[in-house]
Structure I
Amino acid sequence: MKKLMMATAALALSAGGALAEVKVGMITTLSGGGAALGLDTRDGFMLAIEQSGRTDIDVVIEDDQRKPDVAVQLADKMIQSEKVDILTGIVWSNLAMAVVPAAVAQGKFYLSTNAAPSQLAGAGCNPLYFSVSYQNDNLHEAAGAYMKGAGYSKPYILAPNYPAGKDSLTGFKRFYDGELAGEVYTKLGQTDYAAEIAQIRASGADSVFFFLPGGMGISFLKQYADSGVDLPVVGPAFSFDQGILQAVGEAALGVVNTSQWSKDIDNTANAAFVEGFQAAYGRLPSLYASQGYDTANLLLSALAKADPSDKAAFQAALEAADFDSVRGAFSFAPNHHPIQTIYAREVVKEGEIYTNKIVGTAMENRSNAYVDQCKM
């Protein structure tokens, strides 16, 4: 298994040649159908580390291949052999559920760049676990609120059958409490949606809400556009993110999606991030890149105040969230998940590039539904 070692310009060596003082283990998806998400997560995280100029942070990066057993093996190796202080980077919720509980039980901090299943927000919360992205339900809650406010009366809803998919439809229905034309869970990794599109056609729906991240969303949108079904589509940002849009193309134009980040959020930190990411990697950043970047800057802000070996002090430093988020206002709820604004974005074309622009606010200062279940 290929092992990647990435660090600051000093390549994990201080001026005297000693090993880095802080070791971060990043387990993310760098191959297969979900690779684009992990690559953006990695690149956003490493951009912030490199911009910090710190030479005492060693980031060990491994490919989980989107397989829970591989992720568990990598986490065990990082904790037992690599002696990492902090873990991060997992994209998929089923992998997070396989790794996070055991990691925090062994006294390791886990900072989630993306996956944030309800089980880890509620009864399974832990003082050492922080989600820097959202709680899984959030963007879907915002989509439900948007569709209800827009007057849709009979949406057909679908998502893949894994923890984040279940959270997505739960979140959607929490804020859209009207009639549904249909509800279905698809296979994780599915690429043929002919049966689901036929069901949508026959359902009497007036709209469609779907959560199908990565390649699943690309396949669905292209097939949906070719099907002739002419119903408005709303979804979370995961299926309308920067990298995905270039693959989907015209089929995505005009679709409204919900996100806590967009490249046109008007603040200094976001402008610097978008410019810096383009300069470093030659492409526009995605939601996943923005989350990786914020996670690294949260980590840097905590390291400026405390060492991970002092768990109470480091936890307090993380809870303070004393960094300039690309999202603007950002704080943690008591269960260590963000309180943040979620926007409605529309897919547009700027020159030859498909991208998103903010068209409204779906939810302001949204926390999550599981705070009261968390007893830490």
Structure II
Amino acid sequence: MQVFKPWAKQLSMLAAASVLLLAGCSEPPAAAAGQGQPAPEVAVVTLSTSTVELTTELPGRTTDFRHAEIRPQVSGILQQRLFTEGQLVSAGQLLYKIDPGSYQAALSSAQAALSSAKAVQHNARLKAERIEGLLGNNVISQQDADDAEAVLMQADAAVASAEAALLTAQINLDYTDIKAPIAGQIGRSLVTEGALLTANQAQGLATIRQLDPIYVDLTQSSNKLLKLKRQLRADKRADNVQVELLLDDGSSYAEAGSLQFSEVNVDPGTGMVTLRAVFPNNNGDLLPGMFVRARLHHGTNNQALLVPQKAVSRTPKGDATVMLVNKDNQVELRPITLGKSFGQNWLVTDGLSSGEQVIVAGLQKVRPGATVTVVSAVDGE
């Protein structure tokens, strides 16, 4: 029996070790809780409604307010160019002069023809008056009186024709002075002195553009245009829509414009409608053909919810989300719908309500469901 005593001693030692191990694992809960980490701190903003100006941005191009191509209305040799390329010209200003010699001669001939016709008319009138005086005395026949009256009528017609020819000759002579039909800035001249010009030729001599004011043609899809019109009617701005211009380099144009009209038809190929705005252009900063963006101010939203852009995250599908702190100080992930941006904020159209707390700092330290310590964004940043 003494052979088994060493084994019994080893078994008793193992039992004692097991008891000690179990005692270590069953440590009081209070001691374990004392070793936990504190709740992470996050900065939040409390949402509240505000008033924002509703705007729509549209692409567009500038186009001249008026545009006139200068063409000759009579043929002849160009004698003079009387303007400096690129200068501002006034309506009626003399630009070119065509050799007037042949037209002056035609005018003189027409004047002479009119004088001759008037002489014949005078003689025919005197004859008709004498015959009419003798008709009552039965000295001449009625046929002679009728013939004299017909000759007078022919003389009157000849005078009228000569007067029309004189007027035509005067007009053609006047057309040798080519004048500006509108006021504006004239471009380069496409002809020089000595060129042979033809009446109503296809090639213009120069182009005048009125650039102050200046038009901006904008494009808008037809369905969005209907929405815009409803907003304008609701805000009673349909007759006074202010437009802000953004230049191609990102800067804002100094002068505000106004919306003039929209096309009455939709382009069947693109589904787009053209809108036209007009802007003052006193300094000539806007030139025809420039690409711009126009911002239409068409109403206000008095119940707008704005959330800081840095609080918004995107899912792999591109959906917008924010982290909220609920009434139990726990983090909640919330999908939202965004509208336009206003400075450093997004306009929230769905998913949030006034009074909710949105996390703007400390997002990297929390996950949905975590308990957090909340501080104001103003104090926490």
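Throughout, read-outs are computed from the coordinates displayed, never taken from laboratory work. The structure displayed is predicted, hence computed values, not measured ones. Cβ atoms are built from the backbone, for glycine too; each structure is taken alone.
When relative contact order in percent (Cα under 8 Å, 6 or more apart) is calculated for each of structures I, II, structure II gives the greatest result. Thinking of I, II, which structure, once distance in nm of label points 7 Å out along Cα→Cβ at positions 219 and 339 is computed, gives back 2.7? Computing distance in nm of label points 7 Å out along Cα→Cβ at positions 219 and 339 on every structure in I, II gives 2.7 only for II. Each of I, II could give FRET efficiency 1/(1 + (r/R0)^6) of positions 99 and 123 (r between Cβ atoms, R0 = 35 Å, to 0.05), but the derived value 0.35 comes from II.
As an exercise: Cα extents along the principal axes in Å, calculated from one structure in I, II, equals 191, 52, 42. Which structure is it? Derived from the structure labelled II.
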